[in-house]
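Read-outs throughout are calculated quantities, based only on the coordinates presented, and are distinct from any laboratory measurement. Quick caveat: nothing in here was measured; it's all calculated off a predicted structure. Cβ atoms are built from the backbone, for glycine too; each structure is taken alone.
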Structure I
Amino acid sequence: MDQRIFHEQLAYYRARAQEYDESTRETAELQGVFARARELLQRRDPCEQVLELACGTGTWTQVLIDIGQEITAIDAAPEMLAIAQQKLRNTRVHYRQADLFEWEPEREYHLVFVANWLSHVPPGKLDDFLSRVSRAVCPGGHVAILDQYAPTSEDRQVMKEGEGGHIYAERPLRSGKTFTIIKVFYDVMVLQEVFAALGFEAISSRLDESFFFLEARRC
């Protein structure tokens, strides 16, 4: 895959940071989906150390504050991190800027949470990314992933197929400028098999016709 797509994807999220929250406000259709995801996330027992990958502007970080004693929130876009830090203003959250395609875990956590990022990881990098995620989880710890297994009607309007069968999306900003990003819809059974090979017990729930919530426990 051309490396330029990774740079363009990051450029998109950096440019979108200031309009991200308004553009992702939950529609009536998604309110139930994310309410169910929050319920599944919050039902777990409180833990000490939580890692959030691709935290964006802190939407799910706010939920994680009620679960973890200490949160490490990582994102590649400094603009996203600045907004999250300004919104939350919580000393228990520690922010780090890192490219998740290059990131390596420095320690183990009781919970690693990833929302709406896995679909931006191309198939050729999936095993490597999940392997690195697995190394960030302590024995008996968990991974929780919220993402899509199928496109929404909005996704279908901006989807396009690239070379080698890769699926992309052409995303616009308010200015009218467009960016091409990676958008892959992984079969949840495939993801469960990958986690099983990494030494995890995984279960998944389909939240609607597009979104899933996967939980995996490190054995």
Structure II
Amino acid sequence: MIKAVFFDWYQTLVHWKPERIQIFDEAYAEHGIQFDLNKLTKAIAVAEEQVPEGNPLKWEESEDKGRYIRYQEILLFEHGISLPKEQILRAIKLLREIAKIATTVLYEDVLPTLDSLKDKGYILGLLTNIERGTEFNYRELGLGEYFGTVVTSDDVGAKKPKAPIFILALSRANVNPDEAIYVGDQYGSDVVGARGVGINPVLIDRRDLFRGVADCQRIRSLTELLDYLQIH
């Protein structure tokens, strides 16, 4: 019997405004590159799966540049483009500057779904690799009343898909792994990570990017969770 539902943060509960694809498109337009936005969505997903720690919207000057450059190389490769590392680095810095004026907003299905889950008595939690700070504004977005369990990579010194972040969430919620589900948008860090500690993974695929995934529950909207939970 499922007692707890844990959620990822970005692209699961919230998204950027402007959208990530618009931020990327604007940054690379400065370098004379125009993306196919449909293809860019898939390219970002591929880069996120292969180098999640290289997300340029989290760029800090003091950090290792290699993983951020690798992320961009994968994204560009998906478009058949190759750029010198110096040019990629300039694009990364611009991406971060554009992102600083962006905001995070809730998907429309978040509050109705959380209200229903809360009314049904489920323990609700947040598990995210994002560092606690101004970008992790779940309380400001009105979600503080829903989540009794909030665990970030800062709390455990490790990021998904490593086990500590999931184990701490289970401990704080006081549930066994088979009594919880974890909803996230990335197969590698979310599905693999949750399954690795025995939590039931649910992949939210809002843009239908993971059609080939058949080894876990895949949903297109959070509202589908309610039907899934009725049979578990």
Read-out Cα Rg over 2.2 N^0.38 Å, computed value 1.02, structure in I, II: II
Relative contact order in percent (Cα under 8 Å, 6 or more apart) from the coordinates reads 19; which among I, II: I
Among I, II, which structure scores highest (criterion: distance in nm of label points 7 Å out along Cα→Cβ at positions 7 and 39): I
Among I, II, structure where FRET efficiency 1/(1 + (r/R0)^6) of positions 23 and 175 (r between Cβ atoms, R0 = 35 Å, to 0.05) as derived comes to 0.40: II
